[in-house]
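Below you'll find the structures, each written out as structure tokens.
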Structure 1
Amino acid sequence: MTPLVRHVAIDDGALSVQVLQEFNVQATRPTRPHPLTHETAVGLVSAWRRFKVQEITLSILTGALEIKAAHGFSYWDSAIISAACALGCREVYSEDMSHGRELEGITIVNPFR
């Protein structure tokens with residue numbers, strides 16, 4: 001089993017609304033070589049709702065702004081980290097954040113490594 005499949009196969013994972021939004025935008029982007037149809041993207045988002053999903057709240061926003069100021073991440077990546085903190089996560093899987101970096105009690109893991 002590849003590292004990516006192993007990470008996706010876990011049942012105790014969690015997501016944030018930010019992650020689901022970002023997936024939808026990028027996966028269906030018309031300039032993408034093979035964009036997903038709206039229906040396929042909606043189906044995947046619906047399937048991923050089996051995981052705990054952290055909604056965007058005022059405290060997630062506030063945490064994201066603090067993380068951005070303290071660590072220099074973009075607001076959007078900071079919102080993902082803030083949501084992960086709220087969910088009690090120990091790891092965040094991301095291909096475009098700094099693999100191995102630890103912040104706010106969370107380790108960033110590139111699932112493609």
Structure 2
Amino acid sequence: MTAALAWGLAIGMALTNIVLRATPIALLSRLRFPPLVERWLGYVPVSVMAAIVASQILTPGGRWLGLTRNPYLLAALPTALVYRFTRSFLGATAVGMLSFLAFRYLLG
């Protein structure tokens with residue numbers, strides 16, 4: 001594969017990606033949805049993020065780990081509690097990192 005072909009493919013894929021993502025956004029942004037639909041659509045980003053995070057916590061590296069052997073899941077619990085009660089993203093991040101390191105060390 002030549003460099004010109006590789007660059008052409010990369011640019012073509014980037015343009016295709018932009019067109020396929022931008023077109024629906026441009027068309028739908030002009031529409032007014034009923035309040036119930038707008039409220040429902042507001043939950044989509046949170047749901048997608050939760051699904052991504054949950055899959056990474058429950059199956060790190062693509063394999064299922066039990067509760068007692070999964071430092072990711074064990075660290076997620078204090079992280080969620082800290083965020084729930086403080087609403088501090090920085091605090092929850094710090095607790096998550098420290099608890100993950102502690103659980104990883106303890107589980108060996």
Say we calculate relative contact order in percent (Cα under 8 Å, 6 or more apart) for every structure; which of 1, 2 gives the highest result? 1
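Comparing structures 1, 2 by mean projected area of the Cα convex hull in nm², for residues 33-80 alone, which one has the largest value?
The maximum falls on structure 1.
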Check the numbers for Rg/Rh (Cα atoms, Kirkwood Rh) across 1, 2 and tell me which is largest. 2
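Given -26000 as the derived value for helix-only ellipticity at 222 nm (-39500 (n - 2.57) for each DSSP H run of 4 or more, over all residues; to 500), which of the supplied structures 1, 2 does it correspond to?
Values: 1: -14500; 2: -26000.
This figure was derived from 2.
Computed from the coordinates by the stated procedures, all read-outs in this text should not be read as laboratory data. Note that the structure is a prediction, hence the values are computed from the model and not measured.
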